[in-house]
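Chemist: There are structures below to look over.
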Structure 1
Amino acid sequence: MNLGYVIIYVKDVAAARDFYARAFGLEKGFIDESETFGEMKTGQTALAFAQEELLTKGVGLTPPKEPNRRIEIALTTPDVPAAFSRALDAGAGSLVEPEEKPWGQVVAYVEDPFGTLVEICTPMG
């Protein structure tokens, strides 16, 4: 089995795609003609955004009132400090500044404008 995509439910799909393009340099991928679902190109697994209404209409669930901090997306880059700065300039909230971990990986955390926890880190291995 392979991870096909990750969907983050947001109020505004276009705003989410624009933010991720500015903040992380991700290329926009597929967008549904209704603009209620859109993807970003991130390699083999797409990062997708869907309007919160689709969670109710399509899945039958109520969107949470608070951001979900039980999930995190991680984006890898060789230059974490530059990526961290770019994300902040694009409107991300600073959570943890870049720091080198004991295993050698450089890691930082931001929160996107929609409440998603985003790890910015160097690749492992």
Structure 2
Amino acid sequence: MKAGAPTPKTIDEYLYDFPEAVQYLLEELRQAIREAAPEAVETISYQMPAFMLDGKLVYFAGYKNHIGFYPTPSGITAFKDELSAYNCAKGTVQFPLDKPLPIDLITRIVKFRVQENLAKSLAKKSTRK
């Protein structure tokens, strides 16, 4: 996102400020998330694209040299071996802009997070009764 640009209110607005090649990768990531979690709601949170489903599901963001993908610490831990080819931290992975996105891996991470959030939501509902 360009410095000084107004805070986007939608993911489409967020994508608009990136170069076309980066927009393509960000849209590819967005579509993979949508397909893996069709019930998730798109939003902007912490000034970046986010998907919510019974709480925070995943976030992503574009940067100068990479795309940041934020599937929470549990999403990183569950797939740490497969993510070892990328720069990772506690709750984030960096996908370089000069390589194809690992869509299959991203899809599996998102589906994992969907199951995790649904299980947590169900557990909360069970304890309220």
Structure 3
Amino acid sequence: METIHKIGRRKTAVARVYVSEGKGNITINKRELNNYFTTPTLQYKVKQPLALTENEKSFDISINVHGGGVTGQAEAIRLGLSRVLCELNEENRAILKPEGLLTRDPRMVERKKFGQKKARKKFQFSKR
């Protein structure tokens, strides 16, 4: 099996996921998963597609991720990993689709408008 490459995105985070056969090592920006995402919640988000398809120890995963915050990056990685698993085995799609792991979350930050403090918040109005 050669290396399979897919991209996952969430907000402004972009994750490039490279999967090859191996022992289950996950490297993010040349750092171990536990060093990059320190909280168990974020580690669970990254490993979720692997756990659902029972592939935790089957592949070596190398990830380049940039932009956004830690949660956005974790969810971008999760989407990229889900896409790779679907390409490897079409049966994985039936497992991941109901969990919502193949859906790109379209929510982005709304732009700030001129004449306003933020996207929706206005400057204080004084009648007199």
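Here, each number is a calculation from the coordinates, and none is a lab measurement. Note that the structure is predicted; figures quoted are calculated from it, not measured. Cβ atoms are built from the backbone, for glycine too; each structure is taken alone.
Chemist: 1, 2, 3: which one has helix-only ellipticity at 222 nm (-39500 (n - 2.57) for each DSSP H run of 4 or more, over all residues; to 500), as calculated, at -5500? Walk me through the numbers on the way to the answer.
Modeler: Working: 1: -5500; 2: -14000; 3: -9500.
Here the read-out was taken from 1.
Chemist: Taking distance in nm of label points 7 Å out along Cα→Cβ at positions 74 and 114 from the coordinates of each of 1, 2, 3, which one would give 2.2?
Modeler: The structure behind it is 1.
Chemist: Further question: Taking distance in nm of label points 7 Å out along Cα→Cβ at positions 34 and 82 for each of 1, 2, 3, which is largest?
Modeler: Working: 1: 4.1; 2: 2.2; 3: 2.7.
Largest calculated value belongs to 1.
Chemist: I would also like to ask the following. If mean count of other Cβ atoms within 10 Å over residues 26-33 computes to 18.2, which of 1, 2, 3 did it come from?
Modeler: Source structure for this number: 2.
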